[in-house]
Structure P
């Protein structure tokens, strides 16, 4: 990461629905900054409502980067994110502005600040087999071979559970051990947002309700012919995965909303 002293990147992190967008917009205006998204799903074009992308007015007020980068049919990984984000950061700095990185996805933030880990590339065949095992079996095996990773990831992020177990199978080592080997000497100053848990949960619930009112189901329906369900990464996005299941007739809308609400917390 380019960390020039005159316009060093400014990081803002926090959980879903904590209020990062509003704070980022306000500070970006004050700092003459441009926002670099560190959200792994905002890179996909058309996945707007469920990823809570900034709207057109917000993007007109402050320049945003790493949003709408690829189609939903394209695979996108952390290495590609780091390469493109670093290019955006360097360009912002060359123009005399401050890069304001807002996240988002912990893996992307760590890779951007600490460098890529020694984890192996994805193995499509192995990954497909792990995904076919289902959430419960993957979580059970990961708890056995790398309980630390299982605890850190939690039971709801199936994509990350699969990746952690994939690393264990490919390397014979714990993904949590590889994670600790990353060089943490270059960590920048990060500014985090927090809220009282009850307040945060209420905001999460309100956000989920707002997304469904705004047309999340129709958005997912429109993305299916464009290949959303075939993309092993994009289809796992919170909200989209559950709506795909709903559109397949496996859950009612009420059940889907309740499940997304639970997994958003």
Structure Q
């Protein structure tokens, strides 16, 4: 009978018992995710110098300057040396995996996600009285009153508390009809009142902050791509299917050389 150990050298339960516990306590998802992380970390190599720096940094964070301190730490954790190496280098290996696997997909994801990444500021007044809506619109055109003043006084939505101002929010968060109009608006453009669902709306685009594919955005998109990939791979495992093998020829590319 195969026995499972929670602490090295101390049998805890049989594999059959652990399977039952995993099912009944909802641990199967976590185990499947852990299996994928383990698979990645075993597949992604690190240069010796980088691996040593990561191990030294981990020891420093845990105040494990002396070897005796390290041994005591491992004993308390129930770890072996390979476990320590795993945790010290896991984040770096996962980051390298993301770059090696998904770097070429980032630009496509960026273009597809631009509506979620772009930030907009716009102003809104909602009114049930159409005649009043057109009157207020005319007053705005003639600069008789400010949008903020009219929204605070007349708007029937929550935006009255902010003087009609909404944002910064992603474009995709707005109602589809508003998105259509905002997408083709110029900053400062005021739309004539229009009826939306059950209320009249006066709309103005104040500012459009377009997203850029900088390092920060690139990392967010890499993590999104990895998350999607991870979910699919975990689903394979939970269905009892063999997931596709990791592309070894991709994962062994040298990221530390110029152009890598």
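A short reminder: the numbers here are calculations on the coordinates, not readings from a lab. Since we're looking at a predicted model, the values are computed, not measured. Cβ atoms are built from the backbone, for glycine too; each structure is taken alone.
Name the one structure among P, Q that P(r) over Cα pairs in 10 Å bins from 0, in percent of 6, 27, 37, 24, 5, 0 was derived from. Matching structure: P.
For the read-out volume of the Cα convex hull per residue in Å³, for residues 126-237 alone, a value of 166 was computed from one structure; give its label from P, Q. It was calculated from structure P. Taking distance in nm of label points 7 Å out along Cα→Cβ at positions 14 and 206 as the criterion, the top-ranked structure out of P, Q is Q, with the highest value.
Looking at relative contact order in percent (Cα under 8 Å, 6 or more apart) for structures P, Q, the greatest value goes to P. Looking across P, Q, the calculation of distance in nm of label points 7 Å out along Cα→Cβ at positions 86 and 198 that yields 4.7 traces back to P. The value 17.4 for mean count of other Cβ atoms within 10 Å over residues 142-149 was derived from one model only; which of P, Q is it? For mean count of other Cβ atoms within 10 Å over residues 142-149, the value 17.4 is produced by structure P. Looking across P, Q, the calculation of mean count of other Cβ atoms within 10 Å over residues 30-37 that yields 15.0 traces back to Q. Volume of the Cα convex hull per residue in Å³, for residues 70-109 alone computed as 78: which structure among P, Q? This value belongs to structure P.
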